[in-house]
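Participant: I've put the structures underneath this note.
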Structure P
Amino acid sequence: MKTLENVVLLADSHHGIYIPQLVVQQYLDHPMWDWSEVDQEDIDTVLSSPNDEWYWEAWDSIMGEVKVVDEDGTEYMMMENQDLWLVPVDISEEEIEQWII
């Protein structure tokens, strides 16, 4: 079994099109997550319904704007490969390919 320090599975693929909603619902008030740069309209769109025509565009925007930093100062980004992962921003491409892809 491969392990990689500081990689977190946020949502597995069985949540399907509801992954964006799940993440916003679970982490909107989490102290590690900074949503201040995220447009409220994008948050509302994702929370409304996966059937909203702007759902995926709003989700892409959220993924690019939300900041996640743990208590040790490690900054994270979200990565998707059917599952949704939280990975350190300084992870190497080789590690990403071995672990996530």
Structure Q
Amino acid sequence: MANYRLLRAAENDLGEIADYTVAKHGVQQAKVYRDGLLKSFDAIAENPEIGRDQSHIISELRRFVHESHAIYYRIAENEIVVMRLLGPGQDPLSQLQRTGER
């Protein structure tokens, strides 16, 4: 499989994570964390079943954790669709409803 794409909500999450990390830890750490997330996306694309099933939230939803963030995604026909990147304290049910993907 090896391809992935981020929904707009996930792109927004990635930007917010970068902004927060720059503000709290500096530009270099933000780059390191972003690179780790990108490697996680690649790992998921290479092995889509790596994440835990989260079908109790949304049908066919999976979750993979990278440090402080959970990557919520679905396996599509030819790609992985990253729906959200959620941090501690963010409720997946309410946050994923905002993507319109329920």
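Participant: If you rank structures P, Q by volume of the Cα convex hull per residue in Å³, which sits at the top with the largest value?
Facilitator: Biggest value here belongs to P.
Participant: Moving to a separate point now. If relative contact order in percent (Cα under 8 Å, 6 or more apart) computes to 33, which of P, Q did it come from?
Facilitator: Attributed to the structure labelled P.
Participant: With distance in nm of label points 7 Å out along Cα→Cβ at positions 28 and 84 computed per structure, which member of P, Q shows the largest figure? Provide the component values of the computation, followed by the final result.
Facilitator: Values: P: 1.3; Q: 3.4.
Largest calculated value belongs to Q.
Participant: Kindly point out which one of P, Q the value -14000 was derived from, the read-out being helix-only ellipticity at 222 nm (-39500 (n - 2.57) for each DSSP H run of 4 or more, over all residues; to 500). Provide the component values of the computation, followed by the final result.
Facilitator: Values: P: -10000; Q: -14000.
Here the read-out was taken from Q.
Values quoted throughout were computed directly from the atomic coordinates according to the rules given, and no laboratory measurement underlies them. These numbers come from a predicted model, not from an experiment. Cβ atoms are built from the backbone, for glycine too; each structure is taken alone.
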